[in-house]
Structure 1
Amino acid sequence: MNGKQDELIARLFKDTLITFLLSMFAATIGNIINGVITGNFLGADSMAAFGFTVPYQLFTTIFPAVLALGMQVLCGKSLGRGNLREANGNFSLAMTTALALMIFLTGATFLFAEQIADLLGARENLGTIRSLTIDYLEAFSLSLPALAAVTILTPIMQFDSDRHRAVISVVVLSVSDIVGDLACVYVFDGGLWGMGIATAISYWLAAGVLILHFFKPNASFAYLPESMQLKNFGGMILAGLPVILGRGLSVLCVGILTRVALTYAGGIGVAAFAAVFNFLALLEIIPKALSSTTQMIMGILIGEQDKHSMLRLMKLSLKSSLIISLAMTAAVFLAAPIIAGLYTQNAAAYQMTLEGIRWVSLPIAAGAVALTFNYYYNSCGKYRLSTLMSVLNNIGFIVPFALILTPYLAMTGLWAASSLRYFALALVVFPITWRHCRRITFRLEDYLLLPEDFDVAGDKQLNITVTDKAEVMNLSERTQNFCEACGVDGRRSMFAGICIEEMAGNIVEYGFGDGKKHFVDVRVIVKGTQVIIRIRDDCRSFDPKKWAEIYNSEDPTAHIGIKLVRKISTEFKYVNVLKLNNLIVKI
């Protein structure tokens, strides 16, 4: 396989991964600071109350996360087919539904705050802890509509080539949350209620930053209620089903483990568990960012039915997972004493937190591999497998391990269970692949679980990557010869060659002038009697339809290639997604 083709995928993967890492880190660090400030300045009771609210916080993220994931999968496939209007309809449907649900949930929280506290285990016999729990529940609920908006809009920023805005948004969220928390402690003496209000304000500010994107004149995505198709709602929910079960079971799991910690280590155990779980969100950034990056790009490649690029992407993702995750594990294990000290000054809680942080740092690499496959299964429509892995990850492994080990090892058993679940989850990939292939295999291609007819045969596709003008010169002849060899008539073979040389030549001439290294990735496939051409490049954004209109000369020979192809093509679509220009032509 052409190494230059690998470079374009690698560059796209790196840029998308960096954005996910920065945005997830910025968003998570604010929550980490919440835990650190609560534990150090508001005391053990407040930290325990914060811990009791964790299942509620997880529960409230289920609905927007389900819709965001389903939207992302559907939008990726729509964009892979070049259908921007359908993608806008899916986005509009997800946003409308998420906001309506979260507004309803905010009102329900205020009406039933005491009942929710009881369900979470913060009962009246806990005294101050119960009242603090209710305070935080009510204040945090004010953030829910904005939380929904941020969750839905963040992947849209990636799709619509505005990655930096997603990072800016979460930086605003984190900085404003930290400033609000410190003001609550040092200025207003607001307690947990003030901490919740600070979180709500930060989410609303972050949502405002993202909404400004839609005022850009070149924004491709827009809120278009008239494009919504309710029939897509079922597919959206089906794609998000792993999130529903995964996060729903995670809520149940955290509730169970909180009770286990309370049983075997009392309030100190709950505080230590809350601290470790709070820090675990930071550790999970690596696996989630890697898997989210893979899923977003993979959705587009699946829409194009480009198996070779999918395989290159998966290889790159798994390699990056191992390298980055192992380095992260070593760093956290060494820094664990410092990290534990940030959360508490209580000696007993410190020892429990120190041990927990070291245990949960061990399986980061295994978790990254497991989540990469889980998100991949979801992106290619294998919802049962993705759901199975979500169930096993969030409750199927960890709760049995905890119930078996904790009676003998107390809190050490709880930490060990949290670590063992990721190793067990990574091993599940092997029997899944064995069941699909009916044999033991170590070929990565087999682990994609693709049907044999997913992509056209190797002799029915031509893949060329161009990096300079000299390489454009023979594109027309190579394409024409390839099409004729596949049985395409001479007239359409000629048109295909002219189209590719014309478009690739203009991309190189007008897009390569900024001094940076660029790539033009050309893919030609023959399906039956139809020729499908996809031209992708990482140059500045442009729409060839508008370009042809602007430079439409009275000279009938000017830009003859694009004029001819537009006349005879059955489809001529352009989208700019993930900062890549994508042109799809069917002849």
Structure 2
Amino acid sequence: MKKQILLISGLCLAFVLQAQTATVPSIGDGSSSNPYQIATLNNLYWLSQNTSEWDKNFIQTTDINASTTSTWDSGAGWTPLGSVVSETSYIAFTGSYNGTGHSISGLTINRPSIGNVGFFGLLYGATIQNLGLVNVTITGGVEMTGALTGMTYNSTTTVSNCYSTGTVNGINKVGGLVGMNEGSVITHCYSNCTINCSEQKAGGLVGKNSGVVRNCYATGAVSSAGITDDSGSAGGLIGTNFGSVTKCYATGVVSACREIGGLIGKSTSEDGGAASVDSCYATGAVTVIGSQEYTSAGGLVGDNYITSSISNSYATGSVTGLSISSNVGGLVGDNYMSAINYCFATGVVSGGGSTGGLVGNNNTSSTISNCYARGNVTGTSNNVGGLVGRNGSSSINNSYSTGTAYSLGCYGGVLGSNEGGASISNSFWDTNTSGLTSGCGYNEATFNATSKTTSEMKIQSTFTNASWDFSSIWAISSTVNDGYPSFIGSISNAVVETKADNKISFYPNPATDVFQIVGIEESATITLSDLDGRSLFTKEVTANEMISVSTLPKKIYLVTVKSNYVTKTEKLIIQR
């Protein structure tokens, strides 16, 4: 009898632990002037169960621990706010949700047989802001899986100042924050989620973007190990991009079979899009896995396709292809009918054929202008170059390379091959650092690139004699870029370059009440601003000095550090 009582008690306790109580918020009526105040997990559960309230206004007043969602619905966890049955049959969250700087932690969703999986399943004309999803465990199926939302839809939908950490697993259109951004605006957001995608369109922040992504970043690892056919697209920030990406970066490692980029897997203007990447960078390593020959792997963008543009951007991570991989580049793998301007890459690059320090394959009426590459390049077959592997029916001008290039096929200091009406003009390569006196392995087109010694590559007249613009584009300084030409600060939205051996960071980051600058040699001036550029304070600091931010609300800030050696702006996260 005693054992039976204990068993019954245990079952009752298990029921209590798994039970959810829908509790109406005690404050608010859902209007814009008096929003519902979400203060408990039971308030969130009430929201999930009352679809008639999804057009209302909500604010979250405390951090909410949602770890018990792992036991909900027989282990399926949280029920997303919004779902899609077909193009004409769906229900969406259409109201506003302001997290007011608070978080929802430990959220679990385990629904591998449905799409539109996330805290919100579908957002349509909604406004989501100031919300963190912390230590989530999300598994979705079919397509569109993200920690915050499976899908944002419509140009009136905005997501701002939100973030996520944890793990997100899915099949197609998988993102650390948003699975699919369909025409909406995402600003000032970040994700540190690990992304595991079994098919295609995987991104550290967004799986597929056809809207606007601005002032965002991602730091988590992205893997699409299951991509083995003609689908692909995995990026540190975005898997596939059809829209506008501005002032964003990614630092996580990325691995997939094809269309792989440190920032974006594929950026394309096909199907009526207008893809652009401006003032962005990526630092994570890119690694090709699987057995695909046509790879398109780049330190920033894997495939820059059909009238897409990349400007004022750079990549510093290594790009490692297979011996059979084609179209591998330090910045872009394949530049097809598209443009690259004011960009550079410094990572080591290896692959098969059409492999270059900046671009693997510059193909079909594409252009590269005012760019450089400084990484070493190795390949196993034809078309391997210090700047571009293969330049086919396209143009390159005012660009240079300093790394070595080598392959078992044709290779050269600046180009592996120059074919089919292509041209390169007013460009250079460093014959000392590359060890190569031949600029092009195979040439059948217009080739106007010149070898220079290292000392000549660091003299301004070398380049002004070739009509390079040193008033608004280029500059030379012995303390910047190892003395080679770099970009001048007056270029609109230009990327900031620093001394190669000076790496500044903030510790801890995220911070709570104090942080310090790591990497300054003696002293520096720091300016802390909000994400809209409004200065909050400026002060002189010394190496290892602890800087108080205890009076600032938790959110994302910009910190500009100026010393004798470097000027650098990075994001600082304040969490408590």
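A short reminder: the numbers here are calculations on the coordinates, not readings from a lab. Source: prediction; values computed, not measured. Cβ atoms are built from the backbone, for glycine too; each structure is taken alone.
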FRET efficiency 1/(1 + (r/R0)^6) of positions 38 and 358 (r between Cβ atoms, R0 = 41 Å, to 0.05) computed as 1.00: which structure among 1, 2? 1
Structure with the greatest value (metric mean count of other Cβ atoms within 10 Å over residues 86-93, set 1, 2): 1
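The value 6.3 for distance in nm of label points 7 Å out along Cα→Cβ at positions 62 and 454 was derived from one model only; which of 1, 2 is it? Kindly include the intermediate steps, with their values, before the conclusion.
Values: 1: 3.1; 2: 6.3.
Source structure for this number: 2.
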Comparing relative contact order in percent (Cα under 8 Å, 6 or more apart) across structures 1, 2, which is largest? 1
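Please state which of the structures 1, 2 yields 25.4, 98 when Rg and Dmax of the Cα atoms in Å is computed from it.
2
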Out of 1, 2, which structure matches 55, 27, 14 when Cα extents along the principal axes in Å, for residues 254-333 alone is calculated? 1
Structure with the greatest value (metric distance in nm of label points 7 Å out along Cα→Cβ at positions 238 and 366, set 1, 2): 1
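Of structures 1, 2, which gives -24500 when helix-only ellipticity at 222 nm (-39500 (n - 2.57) for each DSSP H run of 4 or more, over all residues; to 500) is computed from the coordinates? Walk me through the intermediate numbers first.
Values: 1: -24500; 2: -2000.
Value -24500 for helix-only ellipticity at 222 nm (-39500 (n - 2.57) for each DSSP H run of 4 or more, over all residues; to 500) corresponds to 1 out of 1, 2.
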